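Got some structures for you, see below.
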Structure P
Amino acid sequence: MEIESLNQTIIQCRKCPRLVEYREMVVRKKKKAYMNWVYWGRPVPAFGDIGGRVLAVGLAPGPHGSNRTGRMFTGDASGVFLFAALHRAGFANQAECYSRDDGLVVHDMLISAVCRCAPPENKPNAVEIANCRPYLEREIGLMKNLQGFVALGRIAFDNILKVYRRWEVDVPRFEFRHGSVYQIGEAGPWLIASYHPSQQNTQTRRLTVNMFDEIWKLVRSMLA
């Protein structure tokens, strides 16, 4: 019930005027390919298993991806790349991810983001990130079985660490390096850094299928 209450709070959030204006503008000016869609157009809550051991954190919804479908990493190329990898690694029951009612189920993992609204040019500002961080903080607190994180991109990496520093955990200034594993505090969770599965990274082969599969194999080994 606590996660449902949190999700409703997130969905109703209007803290950031610039993001509210942008996400609602996208609803009015739909992409031609999705003219028949009823766009979500609101903040997007986390998706997956609140009882899971892993929390994967991205940046923010895409304007015609999660902002359209209402589910994290669903409806755009980033999600296609992510859920195919999670399916291969046994964290998802299928690779397909196109709508909230497509039957996708994620096991042992919650998928969240630093920001819950689609930002212009995919660039939330510092105030918007700070406004949204308490939602991520609350999700971490609700994950009673949490063992570790996968940070999908540097901004996710930095903000996970900021949550723990706010909790007065002594966290060094870790350097973001794809595939690296860090320990948050003496007895805290581990943190794996990964490039974000955006088209900017996958089309340039900064992040390949094999590289991403290795991240999830690493997650499996950490859980084992």
Structure Q
Amino acid sequence: MSVQPESPVRTVLPRGRHAAPRPVVRAAQRARMLEAMVQAMAEKGFARVAVADVIERAGVSRKTFYEQFANKEECFLAAYDAGVDHLLAAIDDAVAGPAPDWLAAARRAVEVYLETMAASPGFARALLIEVLGAGPQALARRDVVQERFAAQLAAIHQRARADIPEIPELAPYTFRAAVGAVNELVTAHVLEHDPETLPELTDAIVDVHLALLVGRELAQRIAGRAA
């Protein structure tokens, strides 16, 4: 994942005659600051994080921070975007290739989502919890992310309908509602349990998807047909 708060990276770049080009240095500094933001936020909560927390963990100066970010909110949004892009790309990659059927692809999407979140508990808290208190821009960004997740579900649903015409066409809001249901389950788990155990929710989330997007009765008939 592009943001790995649990294993901070201290990139050592060459100096002197063989110093790295400035863009490379800035990119490395930016990656460390995004990582540090998620780490600090996971430990203290967004409201209590200060720029000092970020620069200390990233090993950069205050001047370097403000060369790239106007404030801690901007740094948080950049870290949030980086993590979300990685997460959604991982899910897209998981379902893009050949799969035995649409149901296997749907299950793999859920597995990759939960595995990726479990691998970065700090980002899981950022995506699900801390974003709610990070200001209007963060909430607007979250809304866009929810729509992107809904679009992924819609694509899987269309794949299912291509295989099984009995599956009814659904209104777009159904996919957003499914995202909300999954978000509630995952958020509750992160608050109550170790985020590393998130893969335990795989069966529950697949069941929610089938119930909302296919219909449990039809899903059971399909499962019986495949058995």
Structure R
Amino acid sequence: MKSYMKSFISPKKITHKNVSFLAYWDDTSSFTKESEIRRFTKLKGVRVGRYSRINPGCQFSHTVIGNFTAIGRDTTIGLGKHPMNYVSTQNIFYKINNMNNEWVKPIPSLISRPVTIGNDVWIGVESLIMDEVSIGDGAIIGARSVVTKDVPPYSIAVGVPAKIVKYRFDNEIIERLLEIKWWDFTNKEISEKIDFFRENQITMEILNKYFPK
């Protein structure tokens, strides 16, 4: 709890209009004035991109989240690892804790790389994203899914464990969208292309109309 104390009275709860007074984060977490962090969310070592929204009750650890991503309520990302080849799985032997640190000796193999959530990703409510997973740009994760493996861009993954059931677009369109990277546009650039975001069907003709090569 000590690592979250500063966020209780952080000026960001005033200067960042979309950050709830009941949201908490540690010193290693960051987000923009265009991010939305809702109530009872806890962030530890998390970076949140612009126009990304984290709904109530989420708990994230060691995660990088891109731009324009929406994450459903009560989602958990990054749970940490426990050793299975040692005599005990209890972290009292390898991680600083609140009970007894006399026996602690870190285990290097348990240090995880961050979870990576791409841009324009939609994660359904109560999902669980395991450590070191990467979710590609434009992907969709179904509600209450458990993601244990990497999810490719623009795929739709659902279930326990989550499996890919389809892709949002065909390969040619996906490759073009990944080239365009609209999520990196400035606000002005998005305003100039706003009709593109109102198209109800994305085809190569539409992409070439707005983004001619």
> To which of P, Q, R does the computed value 3, 14, 20, 19, 12, 11, 11, 7, 2, 0 (P(r) over Cα pairs in 5 Å bins from 0, in percent, for residues 69-156 alone) belong?
Replying inline: R
>> Suppose mean count of other Cβ atoms within 10 Å over residues 109-116 works out to 14.6; of P, Q, R, which structure was it derived from?
In response: R
> With helix-only ellipticity at 222 nm (-39500 (n - 2.57) for each DSSP H run of 4 or more, over all residues; to 500) derived from the coordinates and found to be -11500, which of P, Q, R does the value describe?
Replying inline: P
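Here, each number is a calculation from the coordinates, and none is a lab measurement. From a predicted model like this one, the values you see are computed outputs, not experimental measurements. Cβ atoms are built from the backbone, for glycine too; each structure is taken alone.
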